Structure formats: structure tokens, C-alpha cells
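Take a look at these structures.
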Structure P
Amino acid sequence: MRYVLVKNLEPDMVLGQEIYDSDGRLLLSKHTVLNEDNISFIIFTGVPGVYIDEEFSEDAKAEEVVGSEVRRAALRIVHDVFIKAGRHEAASEKELSQVVDRITDDVISDNDVVENLITIRTHDGYTYFHSVDVAILSGVLGARLGLNEQDLRDIVTAGFLHDVGKVFISEDILNAPRKLTPDERTKMMDHPRMGYDFLKDKYNFNEHVLQGVYQHHEWFNGGGYPRRIAGNDILFLARIIKVADVYDAMTGKRSYHNPYLPSDVLEYIMGRNGMEFDPVVVHMMSRELCVYPVGCEVELSNGFRAVVLANRRGSIMRPRVKIRETGEEIDLTEDRKAWNLTITKLLI
């Protein structure tokens, strides 16, 4: 499979993934043979690109940590939680718990590099996609950092709910394509507390979940908000969610910025190691976070283009690739002839 920007889609290409909206409703099925109408519809949904199946890149295979069925169920329950929160009502805690259990089981059994595939999001309901993706990424990071099963359930739950306090903030502030005024920024910085208060009042979550929501904008050096706590005073789960939240927000498209490349976001996180982020979490991400997702095209230092076929834990900068011009497969980590070859650009 290969990741293709929507502007480069052509009729008769075969869709390599499902596309669904922020309520988990299926829009296009995997293996759909694209036509002009399909392509126009994909462009309308606002996704920047999709995976296609093709013979050249058929060896580029990577399973999502969480399958599409579970992800769609997660989107449905998160959508319900946020909509009902806007009415100061509670959604089904049992349904949320069932989805959390399924995701926790998946992240415990996952042994792949972190973020091996690009997540596809339609333009509607950014908050729902973001909440689900932060929950999954937090769970994966937590599993790699040795959290026990109960802590993993707590971190996935808190990841789902970390931004629920934003339903109490005006959309004009949330989606402002400009710098916020001091008063608007004060309101925005209050969303962790409002989320904590709402969840404590309407649900029966344990204190770890609640504090994960309350503390997810605290900085390791004490420069965050809302309480300006630091170091080990910040719950470890919240320190993990903090990194997952920033990574997902920066690699996604927002009203005030286009997506940043995974490699650029990892550089940002590493550059703020010990200041904004916990060094333990950053160290693990620097070895495990995939910056060249499977199926994406890259430019090599010899001028050739290649498709990423596979990544290896502990060697995230040196994937196995297939040269577009020659069809040759090269393992940038193991092949001696490739030791002087580097990736110069991710072409997405």
C-alpha cells in the first residue's frame, strides 16, 4: 500500500483503507475502486491523503494498533460523551469502559513501532478524532513505558476525555485562526479544570483518570497550567498524555496551522525535553516513534524516491524502502551498501 495525497488520486486506484466520519460512520469501504465521483467525495471530506493498494508497494504492510471497527466504536462513544457534556449530561460509562478495554487489550499485544501509519481524518469533528488518537497513542506509550493493565485503562480513558472541558468554551475561541486575546487565553487555559469538575460531578471515574484530564497541560518544569505543578508532582499518566496530545495536535491540520511532519514534531519534543516534557517519555519516543510511516514516499540523498516498506524499533530513522526508479529494496539499517544513504525528505 502507498500513501497518496488527494490531489494525486486517479480513477481506478484501489482504496487501501476505510474512510469514516467523526461519528464512526463508514463513508467508503476498503478495496473501493476509485472513480471521479469517489475522488471528488474524498476531497470534499477534507482528508489530505489516503492509502491505496497497488502492486509496486504491496510489501508495505502495517497493521493499525487498533482496528477500524474498534476505532469507529471509539469515535461513536467519544462523540456521544462530548455532545451530552454540552448539555451537562453523562453518556454511558459502561459503553466507554467496553471500548477502553478493547483498546487496552490491543496496545498490550502491540509490538510495532509507535505511529507506524498515518491516521486519516475527515475535516468534521476534529476534537473527536483527536481525542481517540490521543487515547490510543497514550496507551501505546504507556505500554512501552511499563504501565500495568489498570494504569493503561486509566490513561486510555483520560486520553479520550482530556479535552471534554472545551465543550464549555466558545467555538469562536477554540477555532480562532489568530492569536488569542489575554482574556480568551485565560478562558482556554481553564478547560482542564472545567473538564475535571464536569467528570467528577457526572461520572464515577477514579482519581487517576480525573487527574490525567486535569493535569494534561502541566509542564515538567512547572511552566504549564492550570496549577503550575512540576516533575513528579504531575501524575505520570498526565505526563504521557501531555506528549501524546502535543504530538497529535501538531501532526494534525488545524484552523491556525497546517500539519507538521512527524520528524519535525519529534525534533520539537526532543528540543523541549526536561522543560515541557518528561525526559523518560521523550527518551522512549526518540527510539520508538515512527517518523517515516509505512507506505509513505521519501526522497533519498542519491536523488531517488522510495516507498517505506517497514520500520524497526530502535532504528526509526533507517527504515526498509523500495526505490521507485529501480524497484530495488534496501534496508537502510542492515545493508552495507546503504550506510552512506540517508533520507532527506518525507514527501507528504
Structure Q
Amino acid sequence: MSRLYVRNLQLTGNATYIVSIPKDWVRKLGLEKGSKVYLELMQDGSLRLYGSSPKRAPGIGKSFELGRGDDPNSLIRRILAAYIAGFSTVTLSFDPELKESAFEIRRFLESSVLGFNVLRESRSEFTFYAVVDEDAMRLSDTLGKLRENVHHMLEDMHSGMGRNDVKVLERVIEEDQIVDKLYLLVAKQVTRMLMNPLSVESYGLRSAAEAPQVFLAARSMERIADHAVLMARESLEVITSGGRIPGWLLEDFISVLDLFDSSTRLLLEPDEVEAEESARRIDDALKLIRGRRVEDSRIQMLLNSMERILGYTMNVLEAVIDIIMIREFAELSG
């Protein structure tokens, strides 16, 4: 519940206005003499006050229980939500007879989440610890790393299809785990940043208003990686049955890869003119792919995934344009 405090504005040294702050607030944040506090001037003329505490808050834990008849997938979703929300430990309790189901949940989480490992366990309990400090990498850097890994997946996808290389295509499927980990880290960093808007610049953004667009872009790139996996599996079916990927499809895929690169690069260096040009090129590529007529259902599925990759790439471009407009508005209204 919010509390209203009233203070008299004072003038010191004929130049500086000062106002006292509540002691309860100082104690709650663990502040002390010499601690930095920050004032944010809001667009409505109000001020927001933030404290930078020298004392790191103790880790907060969350507990879940796996019972008979419970859906493991539902439990996985809730544990992932707890990780993204910022809980430093998550304990999963279960009946010893359900240990195999608990192990399946553990294997999935440890393979899908960066630095989220069981460091304490018993016959009926696993405790996951978030051992990676999300502040060690800026949000913009994590986004760049995510882009880089999706790019590598698409490159390997083209190489594997073109050379009928089963090992390369299998590697594409394995690389998706890294993308999932980076995507979840982006989600966690965005959540943490919005809980403490003062730290926006340390995350590599100019304002908290850019966070939804960053998350949308990350989500779109994660979906692109999912379609790369679908394409790898479908290509493996084609190759193992003695078929080959048509040359024209490989050429189309090169265009898809090029559009992904030129569009997602704008997340790091936004440019409105380039964004509009990339959007036009994506529209043209979509018309070409949608105009293809094939009889082989497996080739059609590859085309469908390429179409979806272009669609998600357009989502990234829209996020870029939104960020450009947010920054322009902030400059004009500041």
C-alpha cells in the first residue's frame, strides 16, 4: 500500500533546494550516509526517487510440488516464470515414486536455462540455483549474442541442405538449446530492468519504453530458431530417403538469411531508412515464396517455415521502427 509524505521545500546556500526523505524508506533499502539516490524527472512533472543500496538483497526462493496427476509441462512453465521473475532458488518437491518425472523436469530445465542448476537434492527434493549473474552481460549484448547464434543456425541450415550433410543438420537442432537459453536470459533481464528503471542505461537501452520492443525482437528470433529446427528435421527426412533439396530453394534461403542479417543488425544500429528498405525487400521475398508451386509435401513444409522466418524477421523490423520513434519522441519532449 502506498503512503503519502508531505515535506517543506527548503533553500540552502541561496542556490540549492533540498527536501528530506522518510527514514523508513532509507532503512528499507539499506541506505546509509554517502549512498547515492537518484531522481527521475517524469513527463507529467513529477519526480521518482530511487535508491542504490550497497547491501545486496538476500536471495528469494520459490517452492513447487509435483503431485500425482500433475502435468509436468505446466510445472515447467511455472518454474520458468519464477526464474524470469528473479527468484534465486526454486525447490521442487515430489513423492519418491515420482522421481523419474521429476528427473525429466530437471533435465529439461538444466538444458534449456542458462546457469539454472540443481545444487542441492535429496530423495524427494531438487533445489535449482540461478548461478549466472544476469548483470554480468548487458541486455543489448545478450540480444546481440542471441542474434549471432540464430544467424549461425541459419548458416548451418543452408550448408547442411546444400551438401546433404546429416551431421550439420543435426547440429542445427542442437544449437537451438543455446538460443533458448539466451532468449530466457533476455526475458529475465527485461523483467529485472523494469523492476529498477533507474538502471536502464546499464542494460544498453536509452529508456524503459524500449523494453517491450526488445522482448518482441528476442521472441521473434527465438521463433526463427524454432523454424530452423523444423527445417533441419524436414531436410533430414528428405536426405535420408535419398532426395535432394532443390537448387532454387537454396537460392531462396540465401535471400532469407540475408534479410535476417540486415534486419536484425538494425537492433544494434537503428536506422529508419534501412528498416523501411528491408521491410520492402521482405514483402518481395514473401511474394516470391508464396508464389512457388510444389508437389512434394516436404519441400512445401520447408517453404512454409521460410515464410514464417520472414514473418518473424518483419516483427523484428517493426520493433526497430518502434524503438526509433520512441527515441525521437523522447528527444523532442525532453
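Any read-out appearing in this document is the output of simple, stated calculations on the displayed coordinates, not a laboratory observation. Every value quoted in this text rests on a predicted model; they were computed, and no experiment measured them.
Before moving on, here are some points about what is shown:
- Source structure (of P, Q) for mean projected area of the Cα convex hull in nm², computed value 23.3: Q
- Test item: helix-only ellipticity at 222 nm (-39500 (n - 2.57) for each DSSP H run of 4 or more, over all residues; to 500) calculated as -20000, pick one of P, Q: Q
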